[in-house]
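Given below, in the form of structure tokens, are the structures.
Read the figures in this text as sums done on the coordinates, not as results from a lab. In this text the structure is predicted, and so the values were computed from the model without any measurement. Cβ atoms are built from the backbone, for glycine too; each structure is taken alone.
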Structure I
Amino acid sequence: MDARTHWENIYTTKGPDQVSWYCPHLETSIALIERSVSDRTSSIIDVGGGESTLVDDLLARGFQNVTVLDVSQVAIDATKHRLGQVADRVHWLTADITQVQLHPAVYDVWHDRAVFHFLTAPEQRATYVRHAGRSVKAGGHVIVSTFGPEGPTKCSGLDVVRYDAESLHEEFGTRFRLVESSKELHETPFGTTQQFLYCYCRIEAK
């Protein structure tokens, strides 16, 4: 089963709060984004945005140039429906991040919570990093959150790769200058906890 079919099935059979990564508000992500850019016209892409409420919260805070990318059209349609008329203020991309062609140097902030750890093949990760390095402006910001070293080894029936700050930063390379990292215990809708790692980097000019 390919990635698109897998995630279409997940989002078709489970509600937004019936998946382990669900969080009513991504407070850590919001705080990092607001620290990285103060200009509400800054261009932000949420990679693997799915049915996340991050887009709602960014719009509510006045951000005007938000893109949501997800491999699942079902998830994107559900988020559009939730947003109602304001969905027209968002750029929507239905695509696999390892296969999509993004325009160069268009984003000020790249945000990803819980996509990168699903990329178990080295060539997938290399392609992802190449896309991020190409599409984020020099001096721009990259915020990536994965399962931490004590996080789950599988999610939604798929194997994942767990990271600490050093191993995650090694995947991206020195052009991605690490500003800070932190760990977070996420409480799932099922009453369990998952350890997430956040790494926040800035893109250096080539």
Structure II
Amino acid sequence: MNMLFCLGCYLLGSFPTGYVLYRLTEKKDIRLTGSGSTGATNVLRTKGLALALPVIVVDLAKGFLPVWLGSRWFPGQAWVPLAGAFLAVVGHCYPVFIRFRGGKGVASSLGAMAGLGLGPFLLSLAVFCGVIALSRFVSLGSLLAVLLYGPFRTVLGQNNAWGWVWWAATFLLILFRHRDNVHRLISGQERRLGQKAVGATE
């Protein structure tokens, strides 16, 4: 039963929110513009906040629901909601429905963090928003928010072995998905929030 739940979490994460909404409004594949990602940041750059907001909400829910449901359906099996949350993020990044080319997993990861504990989530969210406000680099804010989530949980006394495994695996996945952004940050070529996307160059 828990394996079926984890499979369901991957399929839930695979729902390509940005791709679907962009296709409905523009009749085009969002992966052919901007960063080539289906995530909310690319939707924001190409279509604006009105379309990006529902993408953010749904993608947050894709990470939150596996934690919320898994903790209730599988009490005493702490690994199940965490595995489900990780697979939802994997699904967001590599969605089976659109040939495994999706987003970068940040919103779904933040949703899972919210389900795992409000305190560490709020601290990571503050890092995310603060870094973006100061630097206007969404990628930098995303990476630091996920990186610091594990230490935040530890400081607040909420971490355990499975929590560390989930955090480490999720951060490595997010880092891998942002590898091009990291290279551009280092070289000073990363695009800031507010700069318009014109082609699939990121």
Exercise. Could you figure out which one of I, II the value 19 for relative contact order in percent (Cα under 8 Å, 6 or more apart) was computed from?
Key: I
Quiz item: Here mean projected area of the Cα convex hull in nm², for residues 76-179 alone was calculated and came to 6.7; which of the structures I, II was it taken from?
Solution: II
Quiz item: Which of the displayed structures (I, II) returns the greatest value of distance in nm of label points 7 Å out along Cα→Cβ at positions 28 and 60 on calculation?
Solution: II
Practice problem: Assuming 13.5, 38 is Rg and Dmax of the Cα atoms in Å, for residues 4-107 alone as calculated from a single structure, say which of I, II it is. | Solution: I
Quiz prompt | Among I, II, structure where helix-only ellipticity at 222 nm (-39500 (n - 2.57) for each DSSP H run of 4 or more, over all residues; to 500) as derived comes to -23000 | solution = II
